[in-house]
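So, here's a batch of structures to check.
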Structure P
Amino acid sequence: MKIISFNANGIRSAANKGFLDWLPQQQADVVCLQETKAQEDQLTDPAFRPDGHHCFYRDAITRKGYSGVAIYSRREPDEVRTALGWAPFDDEGRYIEARFGQLSVVSFYIPSGSSGEERQGFKFQVMDWLKPIMDQWLASGREYVLCGDWNIVRARNDIKNWTSNQKNSGCLPAERAWLNGMIADACGDGLVEAPAHGWHDSFRVIKPEAVEYTWWSNRGAARANDVGWRIDYQLVTAGMAKRARSCAIFREPRFSDHAPYLVEYAE
């Protein structure tokens with residue numbers, strides 16, 4: 001089973017750069033998109049309903065052309081959920097979940113705080129509110145794959161300029177402590193002890209020491225010089241971690257400021 005997570009930074013923009021032509025070549029079973037930046041009624045072109053896929057969108061209702069998530073799946077889900085029960089988060093179109101038997105695949109778009117103190121404060125609110133939900137999921141007995149742009153790096157191997165970004169959103173110690181405090185591996189930054197039972201970072205399951213990035217600033221020559229951040233993840237339950245076989249970050253072709261991240265899981 002192949003699952004792709006991709007922040008499109010505008011699904012129409014990514015499509016114009018060839019993303020929807022590239023996608024069938026990957027033969028993904030589930031595709032989780034973030035930052036679609038469109039309302040569903042703006043996506044009437046059949047290209048946004050790829051052949052062989054069931055397509056589900058969750059748009060932002062607070063502001064058109066903002067945020068938004070989607071899931072494309074070859075198998076029809078038993079159920080699709082688009083809200084977690086807190087309007088400030090739900091209404092920005094940041095969560096969609098497809099359920100297939102005992103497996104849930106989620107497309108998440110965690111807020112960025114880089115635009116200023118107000119949005120950073122909202123990001124911290126989201127983190128505090130989301131952790132109990134993720135704890136419940138982990139204890140539920142269901143298998144989960146949480147795809148998405150988390151807007152947080154984990155450790156030095158996940159960002160090119162570690163030292164100079166310590167005071168910048170996405171690399172703040174409090175953000176890293178929150179994320180690493182939920183992940184059961186030794187690949188964090190050492191600020192918090194990894195839980196004995198927690199989520200698993202699929203990339204680190206497969207590539208514990210690798211230095212690869214999923215996002216590059218559009219400023220300067222960040223992408224050309226590989227001055228990047230790894231902020232796109234598939235966090236998985238222990239059962240799915242055991243099934244993780246391979247992964248790939250597709251730095252090229254360039255469809256967005258993010259790269260698609262694919263994981264293959266044993267059936």
Structure Q
Amino acid sequence: MTTVEQQKTAGKKENLGRFLSHNPFSYALTMGFFYREKMRAIHRISPDLPFKEILEVGGGQGGLTALLYPQAQITNIDLDFKYANVPCNQQEKVRFICGDATNLPFENESFDAVTMFDVLEHIPDHQKAVSEALRVLKPKGFLLVSSPNENWKFPYYGVMKPICPPEAEVMAEWGHVRRGYTIEELTGLIGFPCQSSATFINPLTVLCHDVAFSRLSPLKRLFFCTALSPLTWVSYWLHKPESLGTETAYAWQKPV
């Protein structure tokens with residue numbers, strides 16, 4: 001490949017199959033299937049562009065942005081310093097910084113893209129976090145976000161309550177300060193129209209999601225998620241980006 005060809009392909013997003021193969025959850029095709037749904041939705045809304053510098057806000061130990069854009073230089077900023085030494089943050093293409101999303105230590109218009117995957121619902125001053133993300137984003141750059149939406153609840157079906165912890169307990173464990181957002185709420189925070197979106201975890205695949213986070217023993221959770229696999233896979237393959245889902249991935253392009 002010539003230098004010109006390398007420059008044209010640098011930073012473009014990973015092939016969907018290879019991207020999905022890096023699902024970090026154990027039992028990725030059963031108990032961890034919900035994360036596959038999230039990854040596919042994020043891949044759907046992410047532009048296939050040669051980004052050079054990407055800021056990952058709150059990336060923690062997931063390394064999702066580096067998997068999505070394997071040729072780009074990633075800066076992962078997270079409040080928790082313990083993530084500095086995890087494998088995904090020790091890659092040559094990744095720089096980890098312990099810092100605050102509401103006070104980013106970067107110059108204006110420093111990044112081609114900013115990712116905030118499952119982050120905003122954890123930040124009390126989400127308006128400041130969005131303002132900071134847009135400040136460091138270059139004009140025409142992309143802000144990529146994922147979050148629970150107005151359809152999210154746990155458990156999704158009341159019949160699951162006997163085997164699931166209360167929603168408040170789950171939200172506290174996950175560090176949520178709010179349930180999630182409607183598209184109108186996020187658009188109000190960001191200040192300009194969403195370019196694209198894709199839902200995930202629909203009313204059928206949510207069964208496996210809720211079992212995975214239930215009080216059942218690990219063996220029972222694996223058994224039920226495996227038993228639900230035919231239903232989960234069919235619903236997954238039939239799911240469209242605009243279909244009903246409990247969470248959504250979004251892309252915004254910053255105006256010039």
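Values in this text are rule-based calculations from the coordinates and carry no lab data. Being a predicted model, the structure only gives us computed values, none of them experimental. Cβ atoms are built from the backbone, for glycine too; each structure is taken alone.
Of structures P, Q, which gives 2.3 when distance in nm of label points 7 Å out along Cα→Cβ at positions 83 and 115 is computed from the coordinates?
Details: P: 2.3; Q: 1.1.
Traced to structure P.
Using mean count of other Cβ atoms within 10 Å over residues 35-42 as the calculated read-out, with 19.5 as its value, let me know the right label among P, Q.
Comparing all candidates, it corresponds to P.
Give the label, chosen from P, Q, of the structure having the highest value of Rg/Rh (Cα atoms, Kirkwood Rh), for residues 51-90 alone.
Between P, Q, the highest calculated value is found for P.
Given a value of -0.86, -1.36 for log10 I(q)/I(0) by the Debye sum over Cα atoms at q = 0.16, 0.24 Å⁻¹, for residues 123-234 alone, point me to the structure among P, Q it was derived from.
Here the read-out was taken from Q.
Once Rg/Rh (Cα atoms, Kirkwood Rh) is calculated for all of P, Q, which comes out largest? List each step's numbers first, then the result.
Numbers: P: 0.93; Q: 0.96.
Biggest value here belongs to Q.
Looking at structures P, Q, which one was mean count of other Cβ atoms within 10 Å over residues 131-138 calculated from, given that it came out as 19.1?
This figure was derived from Q.
If helix-only ellipticity at 222 nm (-39500 (n - 2.57) for each DSSP H run of 4 or more, over all residues; to 500) computes to -6000, which of P, Q did it come from?
P
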